[in-house]
1. With distance in nm of label points 7 Å out along Cα→Cβ at positions 40 and 72 as the yardstick, tell me which of I, II scores highest.
2. Which one of I, II has mean projected area of the Cα convex hull in nm², as calculated from the coordinates, equal to 7.7?
3. Say we calculate mean projected area of the Cα convex hull in nm², for residues 64-127 alone for every structure; which of I, II gives the highest result?
4. Once relative contact order in percent (Cα under 8 Å, 6 or more apart) is calculated for all of I, II, which comes out largest?
5. Here helix-only ellipticity at 222 nm (-39500 (n - 2.57) for each DSSP H run of 4 or more, over all residues; to 500) has been calculated and equals -14000, so which of I, II was it run on?
6. When distance in nm of label points 7 Å out along Cα→Cβ at positions 56 and 88 is calculated for each of the structures I, II, which structure yields the highest value?
7. Work out which structure the value 2.4 belongs to, where distance in nm of label points 7 Å out along Cα→Cβ at positions 48 and 80 was derived from one of I, II.
Structure I
């Protein structure tokens, strides 16, 4: 005997409680959250690129200063010390800027994920309550028939 899978798949929507409107709303919520997260990711990438570019320009300026000709040998040692201090400042400023950008992005993503999770929990709770009510009413109807 061959199983008719077409009938089985056609019966799925009526066999299982499925709220098309809730599904569509959930889908819109998820795609909206995805859009926001992608926007955050792209904005973060843009900001970190700007930070890296600024740091590179400052490093090039510091290197230009370091490689200038000096009249006295001790001036080269001072130039090297000045360069090291300037580079430390560049690295520190970049690290602080990267920290701020990533912290802000992390906070925004956490808020979005939390909202999506709360919405999903509310939808699941509502669906479970609806299913429980339907099962209870069907149970009462079956008991009355018996």
Structure II
């Protein structure tokens, strides 16, 4: 999928993986809806994205809360609808958010933000990438 001019919803942008994923998407021209429980963190990432000459919006919310997912989906709809989602957290929460955003329910999983962007460029519109917890990935690699 060509990512330029797509609306990417990226959650947990206050975390290092979420921030990195958002800015990687901005560098290839995707507009961002930056989501985090800490609105200041979301605003900081959005400001950086705007400096990269893409549009960016913020939303304060916790994706573990159903009500927050609903309001986020409504905001994305106001912006023309989400084209893709990059989210961390439990699989059930990512699937629930993808459903609210009317995106694909087949989750792609990425161990890091660079892998997430690679997966999205190879995917169809509506793709959802779940960023895996780095600690869990390390445990799987080491066989723990």
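Every read-out reported here was derived from the displayed coordinates using simple, explicitly stated rules and does not represent laboratory data. These numbers come from a predicted model, not from an experiment. Cβ atoms are built from the backbone, for glycine too; each structure is taken alone.
1. Numbers: I: 5.6; II: 2.1.
Comparing I, II, the top value of distance in nm of label points 7 Å out along Cα→Cβ at positions 40 and 72 belongs to I.
2. II
3. Values: I: 5.3; II: 4.2.
Evaluating mean projected area of the Cα convex hull in nm², for residues 64-127 alone on every structure, the highest lands on I.
4. Numbers: I: 34; II: 24.
Top value of relative contact order in percent (Cα under 8 Å, 6 or more apart), among I, II, belongs to structure I.
5. Working: I: -33500; II: -14000.
Corresponding structure: II.
6. Across I, II, distance in nm of label points 7 Å out along Cα→Cβ at positions 56 and 88 peaks for I.
7. II
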